[in-house]
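Structures are listed in the sections that come next.
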Structure P
Amino acid sequence: MPARRADPQPRLIAAGATGDPFELTLYLKPPGRALAPPGSEIDLDDLTRRTVTREELEAERQSAFAEPIAALRRFAELTGLDFIDIDPLRCQVHIRVPAAIVERVLGIRMGLVEHFGALFRCPLQPLEIPPPLAAFVQAIVGLDERPYVRKLRSMVGGGTGTGLTPAAIAALYGLAAPRRGAGECIAIIEPAGGYKPEDLAAACQAMNVPVPAIVDVAVHGGRNNFGQNAQFDEEVSLDVQVAAGVAPAARIAVYFTTNTERGLADAVAAAVHDKVNRPSVVVMTWGEAEGLFPKQARIAMDSALADAVKLSVTVVAAAGDDFATEQMNDGKAHVDYPASSPYVLGCGGTTITLDGAGSAIASEVVWNDGFTGTGGGISDLYQVPGFQKSVTLPNSSNDGGKRRGVPDVAATAAAFNGYRVMLNGTPVVASGTSAVVALANAERGKPLGFLNTRLYQQATLLHPIASGNNIQNGTTIGYQAGPAWSACTGLGVPKGADLIRALTAVA
């Protein structure tokens, strides 16, 4: 993969906002939950103290949002905005703003920029919520129409050899349970690419598992767009086939969205709050270097992720595949968001070597092949969450500070002995992570919900990865593995049977 700074910088073509009206999502401030000031520690205990159902949360917000929504309607009438719809459960108000008035209404300078050879509208300065809205709106997304994730931010790379099926890799970790995920739904967020049902069927046949029930959910016009980009298609196919291999009896809901800040934030909210498919696990293998993730989109997504904790939905995010630097080439370390969010279980990557019989893992080290490797490090934005205060975190290589460490756990992710998946009728070897939480949920008959605290309290259920680093060739920036938690693989990889048994037994 090319270095990040090979990406062209946007070039201003014209100042001002022109063209079609903007469709924006306003995220309301959740009642009873104050927005944590930047850099402050997030109170996770407050969210886990009383979990609720989606229906209960919606009922609470229907009445609590009555006054803010009335105020928004008055603001819209005075300024010329159009209401599209309101979703109290997701804390969302969707509005349409004519381009001619968007700068005046929101106090923002807009422009038309050339980005990757195409033209997009985007803000020319960070957005601050206007005073009339700041009392009840915490984020506004949709002004920046540029493609959001500019290259793959998940653990995907071209492999060699025959590879291993996702089911075979799950077996190497001892990840098996009698119910195989029955009764659970795994949500997968996909802002680009697509999959072929025929590929999924062929992969399941090779793994000797049934083809899972799968549904595509469109967010802002997103769709299963197979055939436009082979790399993106590989990512989507990998996500779907890994879920099918690890938890073959679970249902899969794929939330296809647009590759924009609004598309990503709203897709996460759609999955977390979905009252039809009701996922208990949300998997997101796309992300961005924390410092590049737009502030408004991050606030919006954190709002939905906080709701996931309250709704007992486990969210898993990849720590990235570009080492501790995210190949930013600015002399600093960078962690990926949303893996760095304290509401998320961040997953790093390893490389496995098999024994002579090919039936067991002989050794496992940090994924680092010199050109791709696991992300991980210390957040620049989030303080040390309560669940990480029991481990020794390294100092940030940027400023020496102690903050949220990424990742929390790890699994095989390298292309060497990688995942064999079907892509357009052909087997390919890729790298990636796996979702296992659905197995424990099915065995318990009840979602585990926010898993981080339990894992840190029962760290012996994971095997630490003591060898390797996430330092890219040609740099000295990154972190070393060790006998305990590390900024490469977190607590380590699952002791599958022990982990599932322990989590299943949780009251």
Structure Q
Amino acid sequence: MGTRDRIIRYAGLVGALLLAVAGYLGGALPTTPDGGPLTIALWLLGTTAMVGAWWALRTGAPSTRWGYATTGLWTLPLLVTAPLGSRDVYSYVCQGWTYAEGGDPYVVGVAEAGCPWVETVAPVWRDTPAPYGPFFVLLAALAVLLGGGLVGTVVLLRLLAFAGVLAAAACLPGLARAAGVPPRRATWLLLACPLVGVHLVAGAHNDALMLGLLLPALLVLVRRPDRPGSLWSAGVLLVAGVLLGLAVSVKATAVVVLPFAALAAAGGRPVVRSLLRGGGLLAVGAVGGVLTLSLVAGLGFGWIDGLGRSGDTVQWTSPPTAVGMLVDYAGELFGRRLNAVPLTRLAGLAVLATVLPLLWYGTWRLLRQPRTFLPRPLAPPDAAPRAVGLIMRLVAVVDAHRDADLIDAWRVWRCRVVLGGAGVALAATVALAPVFHPWYATWPLAVLAVTATRTAWFVLPCALAAFLALPDGTNLARLTKAPGAVAMTVLLAAIIWSFCRRNRSP
């Protein structure tokens, strides 16, 4: 380990320690924190140190083992501090308490249910139903029963989130190798990101559990043997489907990955028949997992209705919301109350509903044309002259190892295309959703870390998102509404203009 690597390792550790101290002074504690300017200073210094250390090695840690050891060292202080960056963990506690006491968290808010710890929940979420799937509600209720109180339940939910991070971490090298990406880079990009340590571990967000189910499902798919029709292959697809169903039963966002997972399940060139066979088995596992959990919990699908209330907060960090806010501010200048935010959010969802199928279709078309990737076809074209076909077969016999290399390269390329499509789909979902919170950026980050060749376009937003929340859960977007809405709208316009200019016909 060189001097530069030591400096980066311990700079990040110092940052994590500063954030841990800030958590005890003024984190998202059950009582009103009183950290003051010292807490803010420690928070900014700690976040800057961690982001700087992460950014310095964005092309990859010295080794995968070094990356694991370093990120583990950074995680330890955040594992034992107070909740950071959000008060959502208290919502989880009260929703679990509601279910454990025989109530339906999809019908009543935690205040109406009579949760004894309702004062710890952020006011905006006290009267809203739970937007999380039945699997997570069951786990939250179990944590309440085993925790014996507020602190014990929070500790168990944090350990659950930490387990999700560990499960995702265990899958990163396998996914990276399957997609032809250096594991040392993939593990560093996800695990060293401050959003993971601060929000997924210290904040105990259930996004960690979703990723801890999603990445193993994808690993099972891309590493399964190419034996279509065998019982083993069918069983693997069912297991992957169940894992994906569990991920959806934690947070509905995971459903975005399902169509791309079906392409991986098809294997080879995804023609309609193989797609229906492999994707059908995957869908059976996923739907079966969701239905079973809904029946076991006795909650049905009420959590889908709760998804509509997740946008109760209006913040410029969501591009569609920022555009609506700017339109409303412009209307106020002329004495008009336009209330444009619901319309721009609806427009964003309409764009998303158009973009996701196009992404999937483009991925499918690309996978159906392997000759665009291979330097020469693995078999002679049907229309080739007989002599050409004979020569190609002789070359294949003499140079069999080259064909093996091409087959391996094709599998790597196929994996990168499928997972890359899923990562871009998650990024589009985050960008076009009605609301954005910093930890949402970990969804695409987890998948793009194992596929992308260029990283700045998603690493930079993650670095900036790390500064959005204060340790007590206050979102800086609430304090900078007008300038933030202007800046986000200008940035969005610049991105659209650049995209149109790049793709303009000559």
Structure R
Amino acid sequence: MKKGFDGARDRHGDLLPELSASATRMKYDKLIDAPLPTFDKNYPGSPFFTELGYFMLRRTMYSQFRTFETTGGENVPTDRGSMCSAWHTNGLMDPITIFLTHPKKFVVGGRHDLVTRPILGFWARKFAVQPVVRKAELLRGGCSEEEASYLNGRSLLNLATGISHGFGCALFPEGTSHSESHLIRLKTGPFRTVLAAAAHAKANGRKIPTLIPIGLHFRTRHLFRTDCWVEYGEPIELPHDQLPSELIETVGAGDWMEPPAEVVTGLRDLLKEKLEPLTPNRETFSEVHRDSVIAHVQRRIQKKPELTWRQEVLEVRRLKSEPATSEIQEIATRVGDKLDEFGLDGRDINSTCDGLRGFSSIGAAVDLLKFIPFMLFLPTLILGMGWQIALGRYLGDRTDEGLDARTSYHMLFGMFGSMLWWPILATILTVLAIIFNSDLEYDLVGMFGSELWQEGLAIVTLWVSAIVIFWISAISFANGWDAVSDFTKWVRRMKCNSLVSSDIKKLHDLLK
């Protein structure tokens, strides 16, 4: 039996999430000593490390995805705080995609071990992440109920206060990252927090925060260079007129108090109603693959451009409310499941809908243009990113956190590994250039002249140039990976074509 899985259930009878090894190691003293956020400036945590963290996250995130789209940003009010709530299927990638697309800085709450892990814990403390003890850790003896109640009350109060002061916040009401194709049971933590924020805002004469449902859509969440669409939904007005005066006074005075249970559950049920349509909302992913195939075949019949990822999600959503006939669904299910088995999807169906796409000279030329820089920068890529890629892949593919945490490891090792390693490697290479400068055909140290300040400028230029080259090589790797991925998909299409071509033809005839 896995270390973190013992069959334990909560009071509703639902199985508690399996715990990773990290989640089972609760360091309560360190959690109590975690830095508290501040609300009298533009950053709840360290301004320097927050901006540096955001810069690195953006560089890494936009290399992580092949396409990245955000819609609904106009739904986010900028004159007050907001609580963002989404389903949770992709580990740390879920909150990061919200952080980077929301106009406000965030007060952050997260699983307790985020603030005690090596390296990641350092950054969590600089961001003033507030640790939360989940029921899964509490019921398995990670700490006493009194300790958990105190820590969670303090964390939720800090988050509520930050939201009241106009910051953003993202909490995931399912309470754990999972692999289902629909919402799992929602916990009450986010709703208690945002209602407390509304009470704090009322007590201090501030504008009432909003609750924003968000759809996080990843084509294949655990793959590098997949597609991502962040969909901000319509904000939900909080029932602040239902909050008792005692709650407003208590929270306004800086003490935690639980909002009324009936208001909390009512808000939870309202969010569930708004959030479910922003997920696949299907019993299985096989149904998603089925409707994706139908949507792409319909697009081919209409002779329109290929669906973007956002358009595909919307079409699959439409087919939820306007289902095809049972015969069409049966055939599309066979095609969708077989394509998924080969790592393919509806985009791989050809324009005539009599099989899968073959060789494209234009596509091959584009991929060649991507692959050439990848090969040219391969030596510097190995130097600058080799061990990060290898270790991130090794640990991500073997983590006990589940498939939903795979890309979290890839991203974290790529980002933190580069931040730590590139300056060291650039320094080593610069020192070597200085030592062996006389043996080189070109005088690197004297490129700007022989004066001391000119040589100093040359040394700084060499160091910065090394960092830039490592960064360019990382970009070339991401684009080159697209070319490799396209080639492997072409090979898989050749193997899969005979298995699905007849069903694709039938589907085409039925949908005409």
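For helix-only ellipticity at 222 nm (-39500 (n - 2.57) for each DSSP H run of 4 or more, over all residues; to 500), the calculated result is -7500, so let me know which of P, Q, R that is.
Comparing all candidates, it corresponds to P.
Work out the source of 39, 37, 21 here, i.e. which of P, Q, R gives that when semi-axes √(5λ) of the Cα gyration tensor in Å is computed.
Only one of P, Q, R returns 39, 37, 21 for semi-axes √(5λ) of the Cα gyration tensor in Å, namely R.
Assuming 2.2 is distance in nm of label points 7 Å out along Cα→Cβ at positions 88 and 128 as calculated from a single structure, say which of P, Q, R it is.
The value was obtained from structure R.
Comparing Cα Rg over 2.2 N^0.38 Å, for residues 336-447 alone across structures P, Q, R, which is largest?
Q
Computed from the coordinates by the stated procedures, all read-outs in this text should not be read as laboratory data. Source: prediction; values computed, not measured. Cβ atoms are built from the backbone, for glycine too; each structure is taken alone.
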